[in-house]
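Peer 1: Multiple structures are listed underneath, in structure tokens.
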Structure 1
Amino acid sequence: MRNYTYVDGGVFIKSKANNAEHHGIGQYRYPLNYELAGQTIVVEADKEYKIEFLCKKNAALNGKVTAYECIKCAPQLYFVRIGFDVAVVDLERNAVTLIVEGDIVCGTIKGAEGAAAHTCPGDEMVGTKVRWVYGCDRYLNQEFVSENIIKAAWSPKDEKIAENAYRAVKIGGPYYLVDMKSDILKDVCAPFFTDHVIMVQDYDRCMAFGCVFGKGFDPIMTTAYAKFL
């Protein structure tokens, strides 16, 4: 018997992607990438952070071993979830931005020539209105209203707009790292206990690569495409 359903905007497998708790917003993410496996990166910032990609599944951050997942965003740019922390590894600029226990750390790769850390974008994003589409009528609307406040709404209740705090880092070129705190309603396309959405937003190809975090569920890696509002 057929186990998939067509809806306006896509198709989903009912047993695996029928709601957010079963990864509905992650069903169309890019395949996981393993190019960093076997590498060790030492990040110089306020202190040193050592990331060891031990294999395709496990990494150690400052000696603490945990599972990791990686999505390749661009030829030399990687979004990595290391347990409940995040690393954006930028081999073009020899820079790494970490979000470790909620703190953003912009650093460079130790020993690399011409390294340049990622920077604060200031008000560059203010005025941007974008819908990040996860597939099958699942999306997140974002409007950047100031340097630290964003208006956000999840489908299908996109009329329910919340003002959330966010932080941003300019990766370089068209890339920005956005860490948005999230107020979640019931019966939207994100899990009810979602508290952070972290993503690299690519305004050249109109794509985003990231992860949804919250209490009571495993982090969900996502890929989305942009529709400007």
Structure 2
Amino acid sequence: MSQFKTFIFIAIMLLLAGTVGSCNTQQRTGFFDLHPRILIHESDLGSGKNLQISVVDKRRRNILLRKDSDRKIKSGRALVTQDHHPSVKLDSHFQQTVEEAFQLQGYQTDGKGIGSVREVTIYITKLELRLRRTKAEGPDGQRQIQVRFRSKMKVAAKNQGMTFGKDYEFFIKKSYDTLPSKQDNEKILNYGLTQLLHQIVNDPKLNRFLTG
């Protein structure tokens, strides 16, 4: 009898473990992984100067791709059936990448650099993916699906009592013959983040301000 009870107990635990794993998989489908790239080459532009970087997520809602209306979902016409969010905390993850980019330019971001501290604060104000059907048709005669990515960031910098501010934005659209996968949408999102990072770090006006 004891062996039978042990068998039942193990079976129940395995069933519960499978259920939890299934739930986690379903939750993961509503998240995008963030991995923007750094496109700049290593240089000594910063000359070891102190640079303090902060990234603040100022978006109204923590949604990158919003689901279609309930009416579209019920009718089967929906392209997006659930909201999608960043899989990690957006501001802290992007800040780490920004710091790595400025370090490649010769700045010290750990407080151990030379001279007074320069400050750069990046406000993320818009990150938005949208899907829509186009009038163009694919090889199978179906209307193509277009993905649009729109993004905006604002930089506020300080150096020896002086301030610098500038807005940056990036927009891209791409069409697919079939519904783009989660990986397709992630590629567009990370490409957009990469381009914004490149705009900021390679901005000659910002560089002149920080090195002055």
Structure 3
Amino acid sequence: MIIPQKSILLLLSVASLFQNLRGETPAFESHLFKKGTLIYSDDFSMKLDRERWQTRTKSWEVKNGVLVGKPDYANAQEAIETLKRDHHLGLSPVIRLDKLPEKFVLHMRVKFDGTAFATGRPKFDIGHHINTVVFTEEGYVLKLHGGQEFSRQDSSVRLNEWIDVVLEFEEGRLWISVNGKGQVVRHEQVSMMGRSELTFKTFAAAPNRIMFDSVRLWRVE
């Protein structure tokens, strides 16, 4: 009997929920590494951990177990009149997950609101404007800072639905999995170049929220 992928994801989510209710530490699983130490785990049941997150736009809040980012202003005209400038208007929510170890394993669930994929959006950067993962109708494209690209076109990425992302990183090597479809990237351009962060960005026109409902971060020994 073939079990649909959505049913598998639901069962995994329920198992994770019961694990958290029992107060157990999530198990370390990795394709690249043998051992890791959990250093950050969040299901957003409390206020935002600003030691880990840098909000680059203003309108972020934790609500009903979800971290939600929305535009700071209703439209460009309102933003320009308020800010007295015509750039960096806060219409696209932006947030950074900070203080990543040199080697790490990261599991998270993220959702992007929108009506259609756009050129270069939604996305997240590995390092600050260094390597970029862009989500598309077909899946995603990983763009390394030196111009190399790696894509995956069977990861069932959808706007307005939760996306399961796994990153396993060290200099020169990366495992990336989106909705259970993974690949190893080995290249000298795989680097955060001293910027230990992930930066998430989405569309500049409504609907354009970013949401997170779980994050697990392990430091690799």
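Nothing in this text is a laboratory measurement; each read-out follows from the coordinates by a stated rule. Because the structure is a prediction, the values reported are computed rather than measured.
Peer 1: If semi-axes √(5λ) of the Cα gyration tensor in Å, for residues 50-97 alone computes to 18, 11, 9, which of 1, 2, 3 did it come from?
Peer 2: Values: 1: 18, 11, 9; 2: 34, 9, 6; 3: 23, 12, 7.
Computed on structure 1.
Peer 1: A value of -3500 was derived for helix-only ellipticity at 222 nm (-39500 (n - 2.57) for each DSSP H run of 4 or more, over all residues; to 500); which structure in 1, 2, 3 was it taken from? Could you put the intermediate results ahead of the total?
Peer 2: On the way: 1: 0; 2: -12000; 3: -3500.
This value belongs to structure 3.
Peer 1: Where is relative contact order in percent (Cα under 8 Å, 6 or more apart) largest, in which of 1, 2, 3? Working shown, then result.
Peer 2: Numbers: 1: 16; 2: 22; 3: 27.
By relative contact order in percent (Cα under 8 Å, 6 or more apart), the leading structure of 1, 2, 3 is 3.
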